[in-house]
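So, here's a batch of structures to check.
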Structure 1
């Protein structure tokens, strides 16, 4: 019997007071071996060793947007066991994604990381459409049903 290895990714569904969702436009070709198309994503990343889920969420938000969670309410909205495959030192591994909703009481200023080239605030419907381009249906369904 063989067991599959997985990485755990944490994604933040950030909404502003008008209910718009923050999307980041990713273009990783310049800083990694990723050679695909530019796509829209939610802020987030993989859990690192000795890091909690909330610590990961806080770190990734700060790295990718300049935002800090501090006293913001964070709500777990779902998870998806995706068919996404990631190359790692252990060979190819799967990806499990946890999605957390983070409500901001204003529309914060965003400071993009080097792995992003743009951001936009969109409706939930627009976010679902944009995420469908690069993500499997099981992940998009979690976002859609928030």
Structure 2
């Protein structure tokens, strides 16, 4: 199963002593199921500061992997209550970061669903910030075909 979907992403970055930085994006993407795992891919935009980057999120069991391919490549693995080391490429070079997942919710079906991840990022064993992202995946709303009627219950 593979199909085009609408993806709503809300990302919150929190750094000590600074107000939270919130980014919201609604974009079209590709949602696929391979066996028991789901994959979601979409192009980042200028709004996120990652224009020209393809973001792919793979959900398999209790593990979520976020991969970014473009000018700056990265891969992060999320598992609730666990810490994973990840490579993170920046304009200034590559570095290893620790990703500690505080909370992970992945409720996906073939029709879409939600994905929430709350995690902290560590650089040199020091917490550098906390990130939360909420992703909603929905089939695009189409217009009814001629002769079809779609009604919603009140």
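Every number here is computed from the coordinates shown, using simple stated rules; none is lab data. The structure displayed is predicted, hence computed values, not measured ones. Cβ atoms are built from the backbone, for glycine too; each structure is taken alone.
Structural remarks
- Given -6000 for helix-only ellipticity at 222 nm (-39500 (n - 2.57) for each DSSP H run of 4 or more, over all residues; to 500), calculated: source structure among 1, 2: 1
- For 0.45 (FRET efficiency 1/(1 + (r/R0)^6) of positions 17 and 49 (r between Cβ atoms, R0 = 35 Å, to 0.05), calculated) the corresponding structure among 1, 2: 1
- Looking at distance in nm of label points 7 Å out along Cα→Cβ at positions 9 and 105 over structures 1, 2, structure 1 comes out largest.
- Label whose coordinates, when relative contact order in percent (Cα under 8 Å, 6 or more apart) is calculated, return 19 (choices 1, 2): 2
- Value 1.02, calculated as Cα Rg over 2.2 N^0.38 Å, assigned to which of 1, 2: 1
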